[in-house]
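What follows is a set of structures to go through.
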Structure P
Amino acid sequence: MNLSQKVADILTEYNEQHPFSGAVLLRENENILERSYGYANRSEEIINTTHTGFGIASGCKIFTAVAVCQLVEAGILSFDSYLKDCVASSFPHFDPGITVHHLLTHTSGIPDYFDEEVMDDFEQLWETLPMYKVQSPADFLPLFQDKPMKSLPGEAFSYNNAGFILLGLIIEQVTGMTFTAYVEKNIFQRCEMLDSGYFRMDQLPKNTALGYIDEEAGWRTNLYSLPIIGGPDGGAFTTVFDMAKFWDALFGHRILSEKMTNLMLTPHSSESEQLRYGYGLWISMKSNHVFKYFVMGSDPGVTMQSSVYAGQPIQAHVIGNISRGAGILTGKIDELIYQAQLGESVYDH
């Protein structure tokens, strides 16, 4: 039994027990497995397809990282550039030694506007700041700019959304473009990601899924749970096929040089021995070797993981418009591939 069939069986079994809503794309060389489940719009009973656009939450931090790397290649920025020299906004309690590198690697030590170490409900943010008011990176600043540092720059890894908000502000400052316009022009268009964009939650285009939050009392959409438009730390919409196009362009050196791509893929910080971080992407380690590069995102009504397996012609993309499922499904796919690497008879090429 080959990998595609094994994964198809996993998807079927999982969906029978925990109905998924979203799309899955597995690609091994020229072999493609694609599946879709659930509704893009439950009220109108519009089904999801593998060409449906989904929100990907923090999965789009890699686009911010690529944008920064492009500007470094162009000589406009440096990884050693100081935040204080790049952004005019006031940060009275921030360490003056914070660099672009620190922001890219979650080692800046700055406070986060949504600190996942102490908060677990993203919707709490909008009790004081209406989500419809958050339409640009600068709109996030009141949530964290006057807070004290958590640690010294470079001292520790602490996953930080605010750091990527600041990277977006830097991109806007040095290019004179809005962050979203820069990414759409210099990444999405160059990768031919024709179904991707930073769409307003209240103006979603055709073939784009609403995100759904399932509760005991029923379901609701995530319209009031997230910023009205995505930005540098999360919130773009894309498809599983567009994510494959992005990785192809990145590894094909069409959006960055080979040298810069390799720097992006280098582990610069670590959450643990098994989970490290490059520039805007996670790096899974097994037996002291890189197992895969991936991005993941989770928000109310959003679940995603997009993976490229090191040294193998395999990609796996799982994106859903509910709050669960992508991590579990991807974990099962990871296990299949890893066991095959160990020489066990999981699938035959």
Structure Q
Amino acid sequence: MSDSKLKVVVCRDLGPDVMPLLLNNPRLDVVVWPHNSACERKWLLENARGASGILVMLSEKVDEELLNAAGPKLRVVSTMSVGYEHADLKALLTRGVRFGYTPDVLTDAVADLSVMLALMAGRNTKETTEAWPNFVWSPFAFCGPQLSSTPTSPKRTAGFIGFGRIAQATFARLVPFGFQHCLYTGNAKTAPDPAADAALAAKYGVKEVRRVELDELARESDAVFVLAPGGPATYHIVDEQFLRQMKKTAVLVNTSRGTLVDSDALAKALHEGWLYGAGIDVVEGEPQVGLDHPLIKAPRCVVLPHIGSATNETRLGMATLTVNNLLGGVFGEEMPAELGTSR
């Protein structure tokens, strides 16, 4: 590596539309993990030495070990994710290393998928896609709860654990289905704001948007969407106590982090019929999810392999933002999406 160039390490090839932003930059020496798989830890630690910037995925742990391996030249770590549970923010702050992430870009894609999973869970697509060739039609075979309102069941209530950008985008998509009631839980450190809730209700043209306690949300919601950040404060926030309070006709959707839902409790709830179904895009322990996982074996549970942001448009936007964060940090310039590492 030339002494005049700054070394950056990239843990996954980001494709022909994005990689030229790095590879064609004459001020950079770019080292790229050469395989289409999670970056091996040994390779990362060896190549991080002397790097000014490191670009990671959710699969790479940004901890003391990696930061020590990189050394004092490291200026920035940029992750292609909106979540940052894999990064030790305090360790980054101590070293004065900046941290970039990718909020906002994936809002619409994850909101789309959240509604899709609610539909898939309610219509029992897990069992129905496995029905052929031995399926025999009968009047009420595979019937589940309808997501949209009906004359006999006009009230539809959506519950959100976490009510940030993705949750609000999800609710906006539910309004045309007849959802007129929105309940959500908030951060305990922030006070309720009835005026803001009323403004949101007016914006969406619905009867109510209201912050409630977790127990009320479980009891009253026809569809519960788990969209809060990960971390110790939300670990297993959806547990056996929560699930026992849900309506038997309700569905649960998790498109945030697998750690928010107790997998064993949810599997038990589905086997015993405490709620109707579940749509899961994130699983605790992923990507090590085998056929013996309790949710894979649970009835009426659709499990996807963390594809919430998997649209061409969104992934291209995320990759571009990740690289631009990296470039801003390496060259001491503004980063488009920098997370304050004091959090």
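Bear in mind that the values in this text are calculations on the coordinates, not laboratory data. This structure is a prediction, so every number in the text was calculated from the model and none was measured. Cβ atoms are built from the backbone, for glycine too; each structure is taken alone.
Here P(r) over Cα pairs in 10 Å bins from 0, in percent, for residues 99-226 alone has been calculated and equals 11, 33, 37, 18, 2, so which of P, Q was it run on? Mind dumping the intermediate values first?
Details: P: 11, 33, 37, 18, 2; Q: 11, 37, 31, 15, 5, 1.
Answer for the origin of the read-out: P.
Quick one: P(r) over Cα pairs in 20 Å bins from 0, in percent came out at 29, 50, 20, 1 when computed from one of P, Q, so which one is it?
On the way: P: 31, 59, 9, 0; Q: 29, 50, 20, 1.
Clearly, the read-out refers to Q.
Can you rank P, Q by relative contact order in percent (Cα under 8 Å, 6 or more apart) and just name the one with the largest value? Each step should come with its number before you reach the end.
Working: P: 25; Q: 19.
Greatest value across P, Q: structure P.
Using distance in nm of label points 7 Å out along Cα→Cβ at positions 59 and 235 for the comparison, can you identify which of P, Q gives the largest number?
Details: P: 1.8; Q: 2.5.
Sorting by distance in nm of label points 7 Å out along Cα→Cβ at positions 59 and 235 in descending order puts Q first.
Out of P, Q, which has the highest value for distance in nm of label points 7 Å out along Cα→Cβ at positions 163 and 211? Walk me through the numbers before you get to the answer.
Details: P: 2.2; Q: 0.8.
The structure with the largest value is P.
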